[in-house]
1. helix-only ellipticity at 222 nm (-39500 (n - 2.57) for each DSSP H run of 4 or more, over all residues; to 500) was computed and gave -16000; which structure, 1, 2, did it come from?
2. When FRET efficiency 1/(1 + (r/R0)^6) of positions 168 and 352 (r between Cβ atoms, R0 = 30 Å, to 0.05) is compared over structures 1, 2, which one is greatest?
3. Assign the value 10, 29, 30, 19, 9, 3, calculated as P(r) over Cα pairs in 10 Å bins from 0, in percent, for residues 80-215 alone, to the correct structure from 1, 2.
4. Could you figure out which one of 1, 2 the value 23.2 for Kirkwood radius over Cα pairs in Å was computed from?
5. Have a look at 1, 2 and say which one yields 23.6 for mean count of other Cβ atoms within 10 Å over residues 200-207, as calculated.
Structure 1
């Protein structure tokens, strides 16, 4: 029933089946351990068939009621977000998928238990560590590196001198990485887009210095507006935000970004969130210092989404410093509603259906602070543990939501940027 508690986003039947199976297997494991620890009580329960039947009937009734409520809640969310409603096929797939996956997981767990009893727990633990370490040290970084350096045949090296990666650029096209190449393509030819990838320079300070020289070369400091964009953990800058800046400023603006990781935001959040703050500080400070030497400097803005918002908020020690150093800032989808005290000219975009905004370990015991969040869809009431479980599951599909819902923000990321 915990797996069917109300969530924040529409969920595919397969994802719901996986969640249900994992929780059922976890519950069976807890029940097995409890029974072994309290065998006399379990034996007394086994001798009371009437009580067993009563418990079974209550469990079946609870599951049926949970399914009915879950179906109603899913359709409420889907209606609000313009997504097709669920039907009998959805719940039939969920039931069958949950059953099959639970059987597979229980069989695998039983087999693993028998193997451990045969070879011993200490030897089994050593074998598990030996098998896992190569994946942790080589597999995950290798996948991230391959993803970051992968080519996209739909991307064409820019010819405009206002873009990084062009023939006149200080950065090679290949050094930008996949997300950097996406960043510098499309958009008005007059707008300046500068991106320093991980391969463009060896460390954040060097990449920031290179980005400033590239901005100077491309004419970025000649524009009236200059946006420092802090990417997500993978190096991605939302194209909808870039279109918003273009709607707001036309071609009279420049935008610069510095890559600090190739891992997904969640992985960077766990193992290296400080890298976002270090990179954001390096670029903004370098841009600010160069702009201060100019007779007519551009207005400086700061933008970040997700982990980029968290890292960008660390650029300033507090609201007073932000007000002094930046024209304005905009954060979208800030993880856990975190970040430092915002300045006067700050816009924070947060959807109430965004699990990234909701999630934090504290969600286990207290509701999230959604002050200022935009109510884009119905929000379930907070429940201890259940809300944490559901929000954690929703994180996996946060970018699959329709535009304007979940962790997908629209062009208002640019158009809602405050003025000076």
Structure 2
């Protein structure tokens, strides 16, 4: 009986991953049928703004983590508007070709590879030295970006993003409060600065995980009872992992796991042992969805076009999961931590930390020690979640060191988990419906 159940579970996962991969492929094929001429015109209208940010402009001088992500955004925009008669529709979708301009390196330029110049040259019809592909990722963001560019310019999309992201953040807080999850609402709000929410709207690439995160939370809060009753929570985390890798560029994906896990713990509290089992099970499901959906992209590319996408992806994985440059695995880990903590070592975050510390100790003064002791097992599960970003940094040292300007946002998950754990620790009444002390 147990063997049959395991077999059925494996089959269900394979079916879901296959269905997700085929649905994702079909969606990309459909949006690539849209006319690109209006999209090219709309991006061209925004070229003046884009040119000012070719070198990853920052919104607040001196704070590299408020960057607009223009380097990657230019790649996304060229993928959205690129058209070539040399490739079939399927080849373009699976390999994501684009033209590239090569400029001799000057100073700190990276081998002359400048996506901003490539985008500009393509739009104005200037000669470009070569065509390249970027087949490692799904590029699922094009399912939304192409229709938007069909309607309006990149400038307008930025303005639209600022409104949508504010609405989504407010919606999440209201939804948490409606479920009387006040500690999580406070933790979510206090973690937003660590996601650099003030600058996220300005970047296409750095907005993706925020959209997946908030969408996942809203779906989870709406369907929590159904997911629990039917035993579908594992499948929920599987699909969140699939959605993350489909849309994202490997920016700060871990937040789409930790935040929903924190919400899961809050509404399904049990013994510490069962909490840990739930964390592990759902983390594995998310990982299967993330890795499985990503691998499906490589398999589709190789099987349908005869490419070597799998080989390229595996080689890149070995590089990105290697130790930080010039360090051993342990030494590299501490180097990565130093770089990713660097954006938060300023008075903005020090003041936020002081504010939280004052509120926490004020809450402790109103809570009997025996209550804190009885709440400790529940809080400990959240403190375990707070360690997830550190595990991620250890496993992805090369990537997290080179791209600390945006991988540092993963630490927002630790902030959310720690604050949630502290709020649970200070509950006056051991009930999920009870208000916290602050």
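1. Numbers: 1: -16000; 2: -22000.
The value was obtained from structure 1.
2. If we compare FRET efficiency 1/(1 + (r/R0)^6) of positions 168 and 352 (r between Cβ atoms, R0 = 30 Å, to 0.05) over 1, 2, the biggest value is for 2.
3. The read-out comes from structure 2.
4. Values: 1: 24.2; 2: 23.2.
The correct label is 2.
5. It traces back to 2.
Bear in mind these aren't lab numbers, they're just calculated from the coordinates by the rules spelled out. These figures come from a predicted structure and were not determined experimentally. Cβ atoms are built from the backbone, for glycine too; each structure is taken alone.
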